[in-house]
1. With Kirkwood radius over Cα pairs in Å, for residues 131-226 alone computed per structure, which member of 1, 2 shows the largest figure?
2. Taking helix-only ellipticity at 222 nm (-39500 (n - 2.57) for each DSSP H run of 4 or more, over all residues; to 500) from the coordinates of each of 1, 2, which one would give -4000?
3. Once mean count of other Cβ atoms within 10 Å over residues 59-66 is calculated for all of 1, 2, which comes out largest?
4. A value of 18, 15, 7 was computed for semi-axes √(5λ) of the Cα gyration tensor in Å, for residues 27-66 alone; which of 1, 2 is the source structure?
5. For which of the structures 1, 2 does the calculation of distance in nm of label points 7 Å out along Cα→Cβ at positions 51 and 171 return 5.9?
6. With relative contact order in percent (Cα under 8 Å, 6 or more apart) computed per structure, which member of 1, 2 shows the largest figure?
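Nothing in this text is a laboratory measurement; each read-out follows from the coordinates by a stated rule. Because the structure is predicted, anything quoted here is derived from the model rather than measured. Cβ atoms are built from the backbone, for glycine too; each structure is taken alone.
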Structure 1
Amino acid sequence: MKSTVDCMPCFLRQALEAVRMTTDDPALHEETIRRVLKMTAEMDLNVPPPVMGRRVHQLIRELTETPDPYQKIKRQYNQLALQWFNELQLRVRMADDPFRAAVLLAIAGNIIDFGVDGALCMQKVQDTIDQALDQPLDRSTLERLGQEIHNARSILYLGDNAGEIVFDRLLLELMPLEKVVFVVKGSPIINDATMEDAVQAGLTEIVRVIDNGSNAPGTVLEECSPVFRAAFESADLIIAKGQGNFETLNETAANLFFLFQAKCPVVAGHIGKPVGTFVLRRSDCLERIVKTK
């Protein structure tokens, strides 16, 4: 998915929120914005937004000399999600369709995204969870995902944000865990989950977890490690969480299913759905291949 001019002010907002979170120094705030203005003025709109997002947040880490500006937030939301986990697990078990409930709650967890909303509060997360099981999902795509999980010999699950990965565990527990490899980022980027978060969330206790060797807020395959790329290419099924993975992988020829909330107008416009929509869809590339057979 290509970037648009509407992505430019979003990068400026992200940069200002991140640098203010890290330092009170107005001189650094100004320098950050001036340098990001220059970067956005020269950005290539033919690449996915996460490519530019990685550059913006790398700049902030360098200017503030802070390797993980969102570390405190990530730990906070991991802890919060773990406090909710038993109740959410019960909701899944009591649901008429546990698989559908687990998918919806996994998507609900995607609201924990400080790249899109730096002012995200716990109440908004709680409201999203409370309303999750009433959200519509395409029934045929849901059934297809269930069939693919059942038939796959190997499943790669691309995680997104800290806190959110606790919600992913609800869905993972309904899958053949011996077939699953869960993926986190190689190093900090925004509030995306790293190996530290996977350990805190308990995922390393139930499933094999690897990192992708990259710190892009999505999956830019050419920037990922050989180990991850080999796992990606050999997987029978890939489940990708979050907008960033959709933006970077939607044109990839693989058996890909995306689970995310459409949280910005650019992504929502691309898929033809309102902002806030719970999305379960196969990759556009895969759909074109299926239609031509």
Structure 2
Amino acid sequence: MKLVTFRTADRCTHAGVIRDERILVLNYPTLLELLQDADGLTQAWKALSHGSEKEVMLNEVVLLSPLPEPPAIRDFYAFEQHVKTARGNRGLDMIPEWYEIPIFYFSNTSEVYGNDQQVPDPAGSRAVDFELEVACVIGREGKDIAVEAAASYIAGYTIMNDWSARDFQLQEMKLNLGPSKGKDFATSLGPWLVTPDELAMYRHGQGAMVSSGNASSERYDMTMLARINGKEVSRGNFNQIYYSFPQMIAWASRNARLRPGDILGSGTVGTGCILELGTEVHPWLQREDVVELEVEGIGVLRNRIV
């Protein structure tokens, strides 16, 4: 099931479920309210099975971020290749502690963009970058969640672009606090929320070992790629993730309450940003550049910088 938040010509927002080229309109203003209702996903399944009183064509509405104002965004650092390469490019060794905990930072929930929405070029930055990620969305409240139970808290998955101003980020992280302003100006999510059943064909290794580690994890064999102005610059696979989403959920919920609509980003897949690729592969992003992130089984998230 693919769930969306969309806006109609009269500027009203609705949650909906996609069937073919149509959206079955649900009785919620956004997916956040749907997830906050314990019966919300059941209502979406019923609409998909039996139809809805109101339908609109997909090409007649504006897709917003599935969660336009999520309660929280935690972005992790879960791909070993990205961490190693990005540090190596700066002459730094791998941090041993990275293998001990799935580290994350909190991002800005007020600057969230959906598919085909224009992303503002951050004033003062000359090193704007994309980051190719998958995000999971929490479907029910929980605290101190056991890793064995964590998958049942996932409502679905979406693509995430963790836009970055690398010059801001480099300056602030010298102070050993951050990233903050370097990540503050935009996060893109979309094009929709895909429920876990849609990705079952890509799942493998229930209980298999994660790359380079000894913790059990389920992984998804999904190609991830990025294009800038139509040219492919990055290609990876979600199965290379070191920490699984259940492991991230267990860590994030330790001593803290996760709520419906909370976003957990995977961090950047290997080769999934200019910082890692190097500016000899592609220069920092400029106004009018179009960035497309594609994840097999989920879709394409596209944004233009303005």
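1. Greatest value across 1, 2: structure 2.
2. 2
3. Structure 2 comes out on top.
4. It traces back to 2.
5. Only structure 2 yields this read-out.
6. Largest calculated value belongs to 2.
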